[in-house]
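Laboratory data are not the source of any read-out in this text; all were calculated from the coordinates shown. All of these numbers come straight from a predicted model, not from anything done at the bench. Cβ atoms are built from the backbone, for glycine too; each structure is taken alone.
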Structure I
Amino acid sequence: MKTYDVTALGELLIDFTENGISEQGNPLLEANPGGAPCNVLSMLCRLGRKTAFIGKVGQDIWGNKLKEAVEEVGIDTRNLLMDKDVRTTLAFVVKKPDGDRDFAFYRSPGADMMLSAEEVQEDLIADSRIFHFGSLSLTHPACREATKKALRIAKENGCLISFDPNLREPLWNSLDEAHEQIDFGMSQCDVMKIADNEVQWFTGKEDFDEGIADLQARHGIPLILVSKGRDGSSAYYKGRRIDAAPFLQENTIETTGAGDTFCACVLNGLLDHDIHDLQAGDLEEILRFANAAASLITTKKGALRVMPTLEEVDLLLSSR
């Protein structure tokens, strides 16, 4: 028996998102707590799972607010460090005319980049059933070494390893470096959540089936989940593809956190099933639940503090 269901390592930051226009005609920005790994953990907490986070923020106004927000939703913060010398990472998110999002980051450096291998608490990872990470902790040397140490500990202690490529082009020195480090992340994981455009970018294949076949042949990843927005999602497992339809919402506001919510629900399902013995029905159930939850977060502003509850997801599932 392990204490934690899921421990995640990575970025914790402030997402400044648009929230109307001022009387002077200027955009109003709302400071939302964010960062993909903690969004995943927040949704897992909503589902009754015990989680912990490994990362670093600045010892500043925003770092203090982030620590409060993470603790408020129930995530263990004993390995969340406060750096007095480096500021908390900030992200500015703007919705483009086509509905996609554009990001501007203030992270040169940001505190999340400065997490060192020596600061990773080994016992926390060893006491976890799943270890989850994303590519943003691979962008710079210090946090990259911290991630590699965490992965070594996770493997030594039999953790299921989850990876989300979560490509954010502005944070890489080059796309070649991004490709190399994301390839490393893929080589380490048992389960991967990847967005449809990331499959096409990484593999160069327009056809998702061909792209995923290449990834599984290259890395032997047992389970790959592809989130496809308005087209639903797919699971690739033991040569099979399982599809699930989306839950489209008329009152969608933004897509921030949808992929993280989806990822969390997949991990929640895997906590109840053996990844080596998944049936088609298991995967259909996991995908349908994850799609429903992801659709609900698109009706809310922000992510970490407003994840849907189990009751909200069940209500949506029962209505369709």
Structure II
Amino acid sequence: MNLKHALSTLLLATLTAMNHAWASAPSFGDDPAVINFVHDLETRHGFNSEALQAQFSQIHPNNKVLQLIKPPASPTQRSWERYRPRFLNDRRIDGGVRFWQDNQVALARARALYGVPEEIIVAIIGVETEYGRNTGGFRVLEALATLAFNYPPRAEFFRTELEQFLLLSRENQLDPLTVKGSFAGAIGIPQFMPGSQRRYAVDFDGDQRVDLSGSIDDAIGSVAHFLEQHGWQAGQPIATPVSTNGEPEKALLEAGIRPSLKVAELNEKGLNSNASPQATVALIDLVSPGRATEYWLGYENFYVITRYNRSSFYAMSVFQLSEEIRKRSGR
């Protein structure tokens, strides 16, 4: 037996063993916690418990989901230098220019209704799914059930999202077993969690249904509505760079990402920018090991972007990507 044939045989045996293990793994339908969950949904929301139980019997705990949700055993140090190129690159910038051109009517209407600039909507969709190209291949019901019943650190959150997903599926006449999304249960072009979809998604194309997976217009309107509902201030700035004389006081960074610092006070402490002295901002540190930390002032709109993803790196990537898309599109 040659080496190539031996490796093929070993791979086939491994896959067969994995399939057998999967087939023998207990389904969620046998989990007492799931059975109680189903009965609770029947009581509170009028679900058919037998139908729901049958759906849970067709899914199993997904080990890949648990691997992806857990923080790394040896967490790497935060690095803006490593993070930024993932989203600030020619592919995403050029893709954003095309997306804006192809959807300029819907984007302009979203700006008019909700006050959110086109480039910010485009950049969020670009960062989330690269304009709808990567929306996730996990069964949402299975992913959420895995996290709700097999991941204790955030079980309460994911049980709520699982409930929201089942309500969302019923309201939109979707088969919960067929909906695909991220390993964390985020759905569609803008990657809304089910609860956010029920609260903030809008029917922006006027077809009497909300479809964040198939309707770009619905995705555009929903992103804009989400930001508007979280306090987006139309026509106001997002972030501006700041220079420092040495390291800023620790307390300024510990004040958090929500704006609470007066620019005038920061000026007195050696932090200089083009921001109005009367403005209220947050001090944002973009750290990279082995390099000088990059400091910015974040306005309320920067904070609003972090409601989409609670990370200053994420919000700055959206902001800087939006600026590059706007520049390259000549607008």
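Check the numbers for distance in nm of label points 7 Å out along Cα→Cβ at positions 94 and 302 across I, II and tell me which is largest. Could the numbers behind the result be given before it?
Details: I: 2.3; II: 3.1.
Top value of distance in nm of label points 7 Å out along Cα→Cβ at positions 94 and 302 goes to structure II.
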Identify the structure, out of I, II, from whose coordinates Cα extents along the principal axes in Å, for residues 54-205 alone was calculated to give 45, 42, 22.
II
When Cα Rg over 2.2 N^0.38 Å is compared over structures I, II, which one is greatest?
II
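Determine which structure produced the value 4.1 for distance in nm of label points 7 Å out along Cα→Cβ at positions 62 and 254, calculated from the coordinates; the candidates are I, II. Provide the component values of the computation, followed by the final result.
Numbers: I: 1.4; II: 4.1.
This figure was derived from II.
Name the one structure among I, II that helix-only ellipticity at 222 nm (-39500 (n - 2.57) for each DSSP H run of 4 or more, over all residues; to 500) of -11500 was derived from.
Values: I: -11500; II: -16000.
Only structure I yields this read-out.
Please state which of the structures I, II yields 1.10 when Cα Rg over 2.2 N^0.38 Å, for residues 134-189 alone is computed from it.
On the way: I: 1.10; II: 1.04.
The correct label is I.
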